[in-house]
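Laboratory data are not the source of any read-out in this text; all were calculated from the coordinates shown. Quantities reported herein were computed from a predicted structural model and do not represent experimental measurements. Cβ atoms are built from the backbone, for glycine too; each structure is taken alone.
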Structure P
Amino acid sequence: MLDTYREVVTPEGVALHLPAAGPVPRALAWTLDFLIRAVAMSVAGMVLGLLGRSGAGFYAVVLFLVYWFYPVLFEAMWNGRTPGKRALGLRVISANGAPVGWLAAFTRNLLRVVDMLPVAYATGLVSSLLDPWGRRLGDMVAGTLVVHEARPHEPQPAPVNHAMAPPVALRPHEQAALVAFAERGLRLTEARQAELADLAEPLTGARGTTAVTRLYGMANWLLGRR
């Protein structure tokens with residue numbers, strides 16, 4: 001039930017690492033979507049109940065549409081996410097990393113009738129446990145994959161404590177690496193910051209916490225915080 005990564009190489013030669021979602025977060029997302037549909041059908045039942053016998057016919061049509069087309073519409077029109085998947089940080093994509101289309105969304109949801117057999121999504125569960133990327137049969141046929149959506153992080157500025165000029169002239173790519181370390185360092189543990197700073201010992205002339213402080217100072221100097 002562990003989440004795994006699927007590596008896809010694009011035609012441009014770029015390697016994509018897709019964090020495939022396991023059956024547990026997918027089941028939680030499905031439960032949320034089920035509850036949303038149940039609430040929607042309860043409201044529809046109360047409204048259509050006022051129409052008497054004719055309302056029962058309309059209710060059956062609405063039930064069919066909500067059950068079958070709720071996931072298809074959301075996945076095809078909302079970037080592969082139903083409300084439940086969005087809440088769990090999941091997304092449906094094509095197996096090659098491209099956005100999911102109408103045909104794939106329809107196919108994977110139509111084949112839920114097979115994944116449900118014999119009871120309680122047993123076939124889909126067994127399939128997802130045996131597949132390296134947690135796919136149920138519907139995903140295999142449709143060529144889709146459920147992945148964890150990347151959480152964007154805003155770059156953090158370097159702490160404005162002090163600024164110091166680098167002891168040597170730095171090339172543009174070296175300056176960019178130094179600023180990138182300062183922006184992302186605050187999201188790392190102190191031990192990890194020190195480990196990375198130790199690699200720049202020829203530049204900082206120090207190791208550990210002292211090296212980290214000097215790297216931040218140089219980043220501030222490069223960013224004009226003097």
Structure Q
Amino acid sequence: MTLSAVDTRIIQLIMELRRQGIADTRVLAAIERVPREHFVAEQFLKHAYDNIALPITQGQTISQPFVVAYMTEALLVGDRMKVLEIGTGSGYQAAVLAKLSRRVYTIERYKSLLQSAERRFDDLKITNITAIVGDGNKGWPEQAPFDRILVTAAADKRPDLLIRQLSPEGGIMVAPVSVTATDQDIVRYTRHGDDVQEERLMPVRFVPLLPGIAREAAG
């Protein structure tokens with residue numbers, strides 16, 4: 001039996017991620033099991049397994065697979081954990097997290113993006129994701145505390161409101177945070193009671209984490 005073209009591209013992507021330093025076999029298996037072609041626009045299908053970010057609607061992007069894998073690995077997700085994602089986008093990152101955790105709660109400010117993501121979750125029979133339209137800056141206090149929080153848009157400063165929604169017993173958040181007007185770093189925050197440990201991991205470029213729920217043109 002010969003491998004399909006998609007299978008070959010997935011294998012090539014996993015090998016590339018390994019070369020780039022992604023070592024967590026659970027994360028690599030999750031990337032392998034989530035069909036990225038379901039989350040990209042039709043005109044970009046041929047690039048679904050390229051290690052690049054791709055545009056989606058509302059001026060947003062589906063992140064580069066390396067960045068998804070890197071941030072997921074840094075989050076240290078366990079299979080009994082409750083995870084909050086800020087910025088559903090296409091739904092790809094949430095789908096990866098759903099393979100690794102007990103339940104994912106995800107917030108998106110664009111209703112149209114959320115509805116499209118929910119259809120993808122249904123099509124792929126992913127049942128452990130709960131999604132709402134909301135202001136990601138405020139998190140989801142009704143469901144807090146969370147074992148893990150992943151933010152997929154860049155905060156302009158340390159997101160203390162989200163940190164307070166972490167479990168006080170070793171809760172971890174991974175988020176891109178602006179360090180200058182033009183530069184961002186992925187930062188990992190680990191909470192132990194009132195003490196928060198901060199680790200800067202690597203420079204990135206994400207869309208900004210905007211306040212409120214987006215207004216969208218009708219039709």
**Comparison of P, Q - label where Rg/Rh (Cα atoms, Kirkwood Rh), for residues 110-181 alone is highest** = P
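Say we calculate FRET efficiency 1/(1 + (r/R0)^6) of positions 22 and 166 (r between Cβ atoms, R0 = 35 Å, to 0.05) for every structure; which of P, Q gives the highest result?
Details: P: 0.15; Q: 0.90.
Structure Q gives the largest value of FRET efficiency 1/(1 + (r/R0)^6) of positions 22 and 166 (r between Cβ atoms, R0 = 35 Å, to 0.05) among P, Q.
Here mean count of other Cβ atoms within 10 Å over residues 86-93 was calculated and came to 26.1; which of the structures P, Q was it taken from? Display every interim value, and only then the final one.
On the way: P: 20.4; Q: 26.1.
The structure behind it is Q.
To which of P, Q does the computed value 2.2 (distance in nm of label points 7 Å out along Cα→Cβ at positions 70 and 102) belong?
On the way: P: 2.2; Q: 3.1.
Derived from P, not from the others.
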**Prompt:** Where is Cα Rg over 2.2 N^0.38 Å largest, in which of P, Q?
**Reply:** P
**Request:** Work out which structure the value 2.6 belongs to, where distance in nm of label points 7 Å out along Cα→Cβ at positions 30 and 62 was derived from one of P, Q.
**Result:** P
**Asked** Here helix-only ellipticity at 222 nm (-39500 (n - 2.57) for each DSSP H run of 4 or more, over all residues; to 500) has been calculated and equals -8000, so which of P, Q was it run on?
**Response** Q
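If distance in nm of label points 7 Å out along Cα→Cβ at positions 38 and 126 comes out at 0.7 when worked out from the coordinates, which of P, Q was used? List each step's numbers first, then the result.
Working: P: 2.7; Q: 0.7.
Only structure Q yields this read-out.
State the single structure among P, Q that was used to calculate P(r) over Cα pairs in 5 Å bins from 0, in percent, for residues 46-93 alone, giving 5, 18, 26, 25, 15, 8, 3, 0. Please list the in-between numbers first.
On the way: P: 5, 22, 19, 14, 12, 12, 10, 5, 1; Q: 5, 18, 26, 25, 15, 8, 3, 0.
It was calculated from structure Q.
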